[in-house]
Structure P
Amino acid sequence: MPLIGGENKMANYVKKCPECGSINLIFKDERGEIICKDCGLVIEEKMIDFGHEWREFDSDQAAKRRRTGAPLTSTKFDQGLGTSIGSGSDIFKLSGKSKQRFSRLQKWQHRISTAIERNLKLALAELKRVSSYLKLPNSVVEDASTIYRNAVQRGLVRGRSMESVVAGALYAACRRHEIPRTLDELADASGIDKKEIGRTYRFITRELGIRILPSNPIDYIPRFSSALKLSAETQSKAVEILEMAQAAELTSGRGPTGIAAASLYVAALMNNEKRTQREVADVAGVTEVTIRNRYKELLKELGLEEEVKKKIKLEVEE
């Protein structure tokens, strides 16, 4: 594609003159036209320039030249469209009468907000706190905020604690985005009993028609292996064991965290990176009995007993 009139911005327009077939075209920036230099035909007119009108080299220049606000977000009660009166420190620089006027405006702004808005203010602040504690990405936080907003508008929060609905919305968003977080982790972050979080999660997903697929145990492998400081080879071996278990239908009806932790335990034994069942259970948030039962099932059903015994024997001999 030749450059049109020396302008790189026209590189996306692969054209030739429909009249004479020439590719000797020129772009008139001030008129927004493409003209054939050979026959003078105006090929395009009133073109829109999607490039930047201006450039900034620091945050001060950007703030002065920008004419639009921040994008819409569900993490704010007004989706980022509202203006908070006197939220900065500039109000303290005003004279006495002006300061009183702005104080009255602040009071009226608080009074005219609806009950739903007041609820969203408190709930979304709690949601941000819990998501920050769990180190969740922005996409999950946005989705959880939308779920909570829909629950409030449908009246599903009435009769339930705000914190439990926030935790249930976050858990639903994590499941929908395949970001593995357990109910125990959400309970630690929010201070709500995990049974209450589970009940609220099932209620809001049923009432809002949110379809959640079952958790995949493989999603938990990277987090658990990182916490246990296992090698990449052990992590890959654990994924391989889980895939074999899924093919043999050993994961059906079993907790994803328990079988994921057991597969990591088996893989660590096979790669001479032994971890105790207590260490694995603490990372996964399950009991040692669960690790032991899943471990025995994997060895028996997948035929890994001989291989594990051989690895352990070689390690003892060394």
Structure Q
Amino acid sequence: MARALIIDTDPSVDDAVAALVALASPEDLEVLALTTVAGNVPVALTTKNALKILALAGRTDIAVHPGATGPLNGALRSAEYVNGATGMDGFDLPEPARAGKGYAPDAIVDTIMARPAHSVTMVCIAPMTNLALALRKAPGVAGRLREIVIMGGARSEAGNITPCAEFNIFVDPEAAQMVFTCGAPITLIPLDCTHQALTSAGRLGRLRALGTPVAEALYHLLVFNKRFHERRCGTDGAPLHDATTIAYLLRPELFSGRHVNVAVECASGLTRGMTVIDWWSVTGKAANAQVLTGIHADAYFDLVLERLARLA
């Protein structure tokens, strides 16, 4: 039976790849809904981008629920400087023919409570404000989840928005801390893992060679996206962060890590948003997450490309 997913997202192109790989894997994964949040760009744009992604895949049957307009505390810090003013600059996808509906935290609660216990997985590839608000509204949701799979944080790779913090966690550290302490099974895929999986020229060439409209759109979006990382880091390509969550659900053997305690710094101005990962169990605190720091990058891209090739 396919694993049921809610994908909580702030779509830039790597979110798009994650969603499309999930949609291309119906024998393994059932995408129940996309819930959108302010993150890479404001929520009106992330919602529009989610609708565009589903239209590109021919899956306008899947609901998109817009959610939080900013973090639990303070103002939104977005990332137009990486992904462009729309959040998905680089290729003009058609304007969506429909709108998002409802409110994401409510949709998360309603969907999980309506399904059998331990049957829904939350895939969080954005700031986790929506899930935190859902937990605040209905704490019992945590005990009904099968798993929460998160792209975010860093162990020893350092941050990509501050010296200590990864973007998704930094935007709403209070929400992240609520999620890490909710009691649900959690898998965290940090920058230590995703920075090993780069959209190199060779990998993008293989993507374009698929010859489909989906592949052509993603090729141009990823070319735009990788320019920032190449300029800053001098690498061949940028990390394909968010699709690691879907790859983990499809092929967990591609990853390695360990169960440890993860906490989020919410107070210090210097280290706010840092994921404090107790890799060597020095605190004695109980493990609350499986943290994946190793990835077979070539096999990861083989999987992504094989699934994307299924989409017209």
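Taking 5.0 as the value of distance in nm of label points 7 Å out along Cα→Cβ at positions 103 and 175 derived from one of the structures shown (P, Q), identify that structure. Please list the in-between numbers first.
Working: P: 5.0; Q: 1.4.
Clearly, the read-out refers to P.
Consider the structures P, Q: one of them gives 0.90 for FRET efficiency 1/(1 + (r/R0)^6) of positions 79 and 271 (r between Cβ atoms, R0 = 30 Å, to 0.05) as calculated from the coordinates. Say which. Spell out each step's value before the answer.
Details: P: 0.05; Q: 0.90.
Only structure Q yields this read-out.
A value of -17500 was computed for helix-only ellipticity at 222 nm (-39500 (n - 2.57) for each DSSP H run of 4 or more, over all residues; to 500); which of P, Q is the source structure?
On the way: P: -17500; Q: -11000.
The value was obtained from structure P.
With Kirkwood radius over Cα pairs in Å computed per structure, which member of P, Q shows the largest figure? Walk me through the numbers before you get to the answer.
Values: P: 25.4; Q: 19.0.
The maximum falls on structure P.
Output the label of whichever structure in P, Q has the greatest value of distance in nm of label points 7 Å out along Cα→Cβ at positions 23 and 231.
Numbers: P: 5.5; Q: 3.0.
Comparing P, Q, the top value of distance in nm of label points 7 Å out along Cα→Cβ at positions 23 and 231 belongs to P.
Of structures P, Q, which gives 3.6 when distance in nm of label points 7 Å out along Cα→Cβ at positions 63 and 119 is computed from the coordinates?
On the way: P: 3.6; Q: 1.6.
Only one of P, Q returns 3.6 for distance in nm of label points 7 Å out along Cα→Cβ at positions 63 and 119, namely P.
Thinking of P, Q, which structure, once relative contact order in percent (Cα under 8 Å, 6 or more apart) is computed, gives back 8? Can you show the working numbers first?
Details: P: 8; Q: 19.
Source structure for this number: P.
No lab work stands behind these numbers, since they all come straight from the coordinates. Since the structure is predicted, the reported quantities are computational estimates derived from the model, not experimental observations. Cβ atoms are built from the backbone, for glycine too; each structure is taken alone.
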